[in-house]
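Participant: Presented below are the structures under discussion, each in the form of structure tokens.
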Structure P
Amino acid sequence: MPYRYRRVEQLEHNPMKVQILSKKFVKPLIPTPPNLRNYKTSFADEVAPTQNVPVVLYYPAANGNTATASLVSESNQLEKSLEHILTRFYPLAGRYIKQSRVIDCNDQGVEYVVSKVNVQLHDLLGQGVEAEELNQLISCELGAADEVSDPLLAIQVNIFECGGLVVSGCFSHRIADGSTMASFFCGWATVNQAKSTDGICPSFDAASFFPGRGLDKIPMNLPRSMKDADFKSATKMFAFNKKAISTLRAMCHGPRVSSLQLVNAILWKALIGVDRAKHGRSRASFLIQPMNLRGKTNPPLPQHIFGNLWGLATTQVKTGDHMAFQDFADLLGCSVRKYVKDCENVLSNGEDGYKIVIDPYLEFKKTVSNSQCIIADERESEQD
């Protein structure tokens, strides 16, 4: 094969152990006023799957600091700044009421866990840790969402032997997409570093632009616990370095596609090959690329609007199609460009504009029942 990638092997090593030092709920510093108690969800919130979405951030030790007391002090500072930022992102401290499809902004709080890890941070980023072990660095089950007792955000601060930190956030997809998660972390970092409340101020108008419609959520069928005996899963990690991306890009001619689309294309092609080998024929497959609506509509949505503001750029390969890598990349790039163009009319064409967002969800639900479906990474498919 003309492209190459590095596979992160599962090597023999001492198992990573995570010791929980503390667990609590952190509430907004300033109580949420009664007039903001009920946060209405949008139709994009309604169709989001019942799952928590983890984000994991890695921080090497500052100036070689390995003192546990100092690192615990850093964790305490993170906790204090979290109280400040939750005053702005107050729905995250509430609970979802699925019967009425609203967030009860009751300030029950965000789960906050501090742990100690028995390995070096470079072991985690290298080849010394099995993929499944990374689940220890997040504090909630991916499928434990949408019940009134489930926190909408769970934070875990992991302290490593070398002094490095790994901070994870597990967000309920019911009220947050990738852009909302990024805005939260950027706002939290600003408050923590500057010890200031200046910075990102989210807006909470999503339901005004996209009112709820009582739509069914995307079926993901994740169990509340990954230890469910009837549920089987496997995790693999693949690293595509700059050279690998350049090699893939050199194989494509025509309109430029993003690095993410190049990786999606090669993975999609490989998975179709596996499916063909297993079933003896090529079956139809369907790939969706979640797209951030912010910055694409006319008039524009607020930059830091809170919630799920994403649509689906859909791409389908029919039964019996035999395609080269270039074909997959072209299809994905074309789907994204068309969707970006269509998004200009989402807010200006009334019901027809809403259908631009809703119809791909309906198409996905119809297709997933009898086709191989691949959901691409939720990061923006920029033309980089």
Structure Q
Amino acid sequence: MRRRNLLPEDAYPCPMLTGATLDHMTINRTLEEAVRQADYAAQRAAQLEARAAGQLMGIGVCTYLEPGPGPTDYAQALGFTYEQRSMQRARVRLEIDGSATVFTSQQPHGQGHETTLAQLAADELGLAIDRVRVVHGNTELQPFNLVATGGSRAATLASGAVVGAARIVRDRIAAVVADLLEASVDDLELIDGVARVKGSPTRSRSLADVARLSVLAPFTLSSKLGDGLDVSFDFETPDGGWTQSTHICTVSIDPDTAEVTIVRYVVVEDCGRMINPAVVDGQIRGGIAQGIGSVLLERIVYDDAGQNRTTTLQDYLVPTALDVPLIEIHHLQGADQGLIPYRGVGEGGAIGAPAAVTNAIEDALWHLGARVRTQHLPPSHILDWIR
């Protein structure tokens, strides 16, 4: 069914009925690769053997798109102007000791912004990542942004702003050093905190030297420094694009207790070029844990008087390490898209996991006549189908 309904890659760009345009899609490839990585045919054969032995085994598939942050007309389809949702500002400053500070309007709460934004600035400036400090959560220092963190936007928009500001700082450093060394800007490279002539590493000046001169003797560099080594940059891209993924979840269900065990979980995704693969994997795993919790554990319950009865973690259950399986993650990368080839993954795991887990449970119970129409599936609900 999925193969019939997914558009072939040569059908793009294609407008959706809701107004947004689908383009640069590799979703078909994520499905085929997930089927291969999960040994789908072998799992179906194992399922038949399990049923013959009285065991309940199910396989669930979910293929989805995540606007990360989506094309221009996606924001318009939501009712935003493009600038409201998509403009992002960052500030990059070279410090007097040769380190750099990045100021961002993003407000990280576990997504790894500090790592990814520092890495981007470090790459542009030729610094070690531990020589870059990221400042956030201080409205007196950070740039203003209407939306800030949300909507899987940071990988494209915040990154674009940081890269844009860092490149201006880099170009000004190169111009100053080229003048000091009587070299061409094109012959310089920034590596390990030093701007040096390619092939002649002894002809160099450290970034700390440049920063000190900009503070202590700016009159000697004024024609090369422009507005200085503290740069703000506004970034907006006409095409943030889509993150695409397929999840395949395999479950077993105890026929006596209806306890669900996730036996295997496979993800194949394409979020464009990855800034930091470990951060991407962490976002996916965290989202999947959320999705597992939403199906098997988490539920807000009110009594007849309207009082919330699930106000503590003793009553409102969330997944622990014992509930989350080893998650196999595989990455695809389509052609670079837009000025910044990164796309968000902040919500993807939580989009795919509820559907994949629910589909797997229904698949395990299908031969018993189960048709799952709700997503909260504790053992008490599943027992009704088994009995």
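Participant: Comparing structures P, Q by mean projected area of the Cα convex hull in nm², for residues 35-250 alone, which one has the largest value? Kindly include the intermediate steps, with their values, before the conclusion.
Facilitator: Values: P: 15.1; Q: 17.6.
That would be structure Q.
Participant: When mean count of other Cβ atoms within 10 Å over residues 43-50 is calculated for each of the structures P, Q, which structure yields the highest value?
Facilitator: On the way: P: 22.1; Q: 14.2.
Top value of mean count of other Cβ atoms within 10 Å over residues 43-50 goes to structure P.
Participant: Work out which structure the value 2.4 belongs to, where distance in nm of label points 7 Å out along Cα→Cβ at positions 179 and 355 was derived from one of P, Q.
Facilitator: So the calculation was done on P.
Participant: Given a value of 1.4 for distance in nm of label points 7 Å out along Cα→Cβ at positions 267 and 339, calculated from one of P, Q, which structure does it belong to?
Facilitator: Numbers: P: 1.4; Q: 3.0.
Only structure P yields this read-out.
Participant: So Cα Rg over 2.2 N^0.38 Å, for residues 51-154 alone, computed for just one structure, reads 1.28; which one of P, Q is that? Write out the running numbers ahead of the final one.
Facilitator: Working: P: 1.28; Q: 1.56.
Going label by label, the one that fits is P.
Participant: By the measure Cα Rg over 2.2 N^0.38 Å, for residues 123-242 alone, tell me the structure among P, Q with the highest figure.
Facilitator: Working: P: 1.30; Q: 1.21.
Across P, Q, Cα Rg over 2.2 N^0.38 Å, for residues 123-242 alone peaks for P.
Participant: Taking 24.9 as the value of mean projected area of the Cα convex hull in nm² derived from one of the structures shown (P, Q), identify that structure. Walk me through the numbers before you get to the answer.
Facilitator: Values: P: 20.7; Q: 24.9.
This figure was derived from Q.
Bear in mind these aren't lab numbers, they're just calculated from the coordinates by the rules spelled out. Worth saying up front: this structure is predicted, and the values here are computed from it rather than measured. Cβ atoms are built from the backbone, for glycine too; each structure is taken alone.
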